[in-house]
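Listed below are the structures to be examined.
Values quoted throughout were computed directly from the atomic coordinates according to the rules given, and no laboratory measurement underlies them. The model shown is predicted, which means the values in this text are computed figures rather than measured ones. Cβ atoms are built from the backbone, for glycine too; each structure is taken alone.
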Structure I
Amino acid sequence: MNGYVICSECRDSFRMVDEGTACPLCGRWVGKPLTCGECLQEERWFHRGHFGFYFEDRLRDALHAFKFSGRKDVGRFLTSLVRDTILSFSDTFDCIIPIPVSERRLKERGFNQSFIIGEEISRMTNKPIYTTVLYKIKETKDQYSLSREERKKNIRGAFAVRNASSIEDKRVLLVDDLFTTGATVQTASQTLIQSQAREVVLFALARTPS
């Protein structure tokens, strides 16, 4: 990265998720747009998933700069790179809700990275973003340090909805920065559906390669 936010060499190395070869729910590469075995076994509370990049190599470095070093400009730029992908499904949602962070995490970082991504999507699509409807009601451990089952247990019951009437019968775009096992977005989607959202569509700026 340099004065151009992200240099052309880094940009050219980023590998985008091809929806023609990925699971339409979790974005896992399966060679065809078919639901993968894991998503068949585990009922997903979100209706569809869309993803920007694979979380690897220089893209990982860029996302870490955004998330942990306060580089909001990097997050906005990465989102702009997948503008065409976002616009391709912009008619499938009515409003945008970012995955919330806890008050402690917000104080540590000074911002919510999912809000930055959601804000950019709102600008692109002219769809409203609701930043206070979904909120976190308990502190959780960092998910990256936990096993798959530990992640599910850690995030269970972590979210709640206020002003549920604002999402009643609406198609919600749930926005996150990184999709790994899907435990966080699964729990958040369940909370939204149980609060009378019609359906949840997911967008994650990146997902792990496997």
Structure II
Amino acid sequence: MTRSTEGKPPPLRGAHAEPLGSAEAEAWRDARRRVQSLWVRWRSGVPLSADDLRLPELDHDRLFNALHVPDDAGPYAAALEGILRRIPDGWGRWVDCDRGWYPLIVELDRKLTALDPGYIVYQIKQKFGVLRVYIESAQEVARDMRTLIADASTASRSSCEACGQPGQLMEGSGRVKTLCPRCGMEAAFLPREQAFPISEVAGDTSGLGATSQ
């Protein structure tokens, strides 16, 4: 069970986590930049060589177990750090979406914590243009937790992932994101004629995130 005992929540799974050092963080940023560049080149039909595919050497255990508070977290930094510390070792302590959804994530955490202060997070990411959150919670509140996560996922479908303004599902460079007209234009994304229904995007309710022990 993840719920508190004797009025005290269990310790966070990532309470011990520390951020990457400056050199490690720069190597990680460089690797991400290079992967993004490779994706764009591949989508454009540019041939890739073996040298292109060589990425900086990284300590993967260190990378996954470090604390990755987004550089652009701003006023949400402390709340996002608390959420990331709920993630166990080996899962990757980062938020895999853009800053426009940080308010949705922080508000969702506030509601989930009220139901189960010791709930565990496994992943927070964007998939098919929708916010996806995977957690583990106490059995007696799992259904309510799923409902809250589903509500946040639904809200993300009309909220720009980049800036938080009203948005819609758009497509560009083989990717799907929910963006407002301005952010879509800046990223060279175009509106889709028809968005995926939430059932197709999210799959079954367990895919929306709340499992139980």
To which of I, II does the computed value 18.3, 61 (Rg and Dmax of the Cα atoms in Å) belong?
II
If relative contact order in percent (Cα under 8 Å, 6 or more apart) is calculated from each of I, II, which structure is the one that comes out at 25?
I
Origin of the derived value 1.3 (distance in nm of label points 7 Å out along Cα→Cβ at positions 137 and 161; candidates I, II):
I
Highest-scoring label, criterion being distance in nm of label points 7 Å out along Cα→Cβ at positions 49 and 185, among I, II:
II
Out of I, II, which one gives 1.41 for Cα Rg over 2.2 N^0.38 Å, for residues 113-168 alone as computed from the coordinates?
I
